[in-house]
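Peer 1: Given below, in the form of structure tokens, are the structures.
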Structure P
Amino acid sequence: MPIRLADLRKETRSITFEFLGETVHVAYSPGAFTPELEAEANAAEPGHQLGALAKMFARILASWDVMDDDGQPLPITLDTLMVMPAKFLGAIMKALQDDTTVPKESGGSFAASS
């Protein structure tokens, strides 16, 4: 059965990672990460890569369990991401890379599951 582009874009995956002794849960849309988005991120001027990363996350992150200082959920917006510590953004990026990297022992084919 053929797959539709809309189906590719609506998939979400959940990941978890440790940061400052806490477990962080993030859901993201792998279908939102496109060559166009990658090109935009790579075109960032030197010194502006974190801003480009924040823009990318604003488009691909679907949910997270990050709270503000009053215990309220923080929205995933560009404004929120722009004030997050660089180390935290890096931890998200590493978790995303770990989730999307094809293991070497898998050979030449790739089977994805949600």
Structure Q
Amino acid sequence: MSATAAPAQNTRFKVGWIILVILAALMTLNHIVLIFALDDPVLFIGYTAFNLYALIVILIPFRRAEKWAWLATWILPIGLALPASTDPDLAIFYYSVAGLCVVGLLLSLRDSFSQG
């Protein structure tokens, strides 16, 4: 038995976590495909690493409701919204994904900062 048990999370936290996991995984996969599909693979290697980092943080420490992980996960919607602000062709897709990430983060807010 572990000395540090994971806190019991409510349904709202679990839904937010699932949203974030799915979006981070899909964006990682999206950027992996773009490495091979487009002319500038270096740019998409960076985006893939960024999304993979977010996915790992969401899968492990975020799931444990660690406060720093919730705060660090805000880099995902911010990092998705910034490229969209410079390219109108990407705006709808990236803003939509960033907005869904914000929903996932807000759903998990209470459990991430509750006393456990």
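Quick note: the coordinates plus some simple rules give every number you see, no bench work behind them. As the structure is a computational prediction, the values presented were derived from the model and not from experiment. Cβ atoms are built from the backbone, for glycine too; each structure is taken alone.
Peer 1: Given 0.8 as the derived value for distance in nm of label points 7 Å out along Cα→Cβ at positions 51 and 83, which of the supplied structures P, Q does it correspond to?
Peer 2: Q
Peer 1: Then there's this: Tell me which of P, Q gives 16.6 when you compute mean count of other Cβ atoms within 10 Å over residues 11-18.
Peer 2: Of the structures listed, the value fits Q.
Peer 1: Of structures P, Q, which gives -24000 when helix-only ellipticity at 222 nm (-39500 (n - 2.57) for each DSSP H run of 4 or more, over all residues; to 500) is computed from the coordinates?
Peer 2: Q
Peer 1: On to the next question. When relative contact order in percent (Cα under 8 Å, 6 or more apart) is calculated for each of the structures P, Q, which structure yields the highest value?
Peer 2: Structure Q gives the largest value of relative contact order in percent (Cα under 8 Å, 6 or more apart) among P, Q.
Peer 1: Comparing Rg/Rh (Cα atoms, Kirkwood Rh) across structures P, Q, which is largest?
Peer 2: Largest calculated value belongs to Q.
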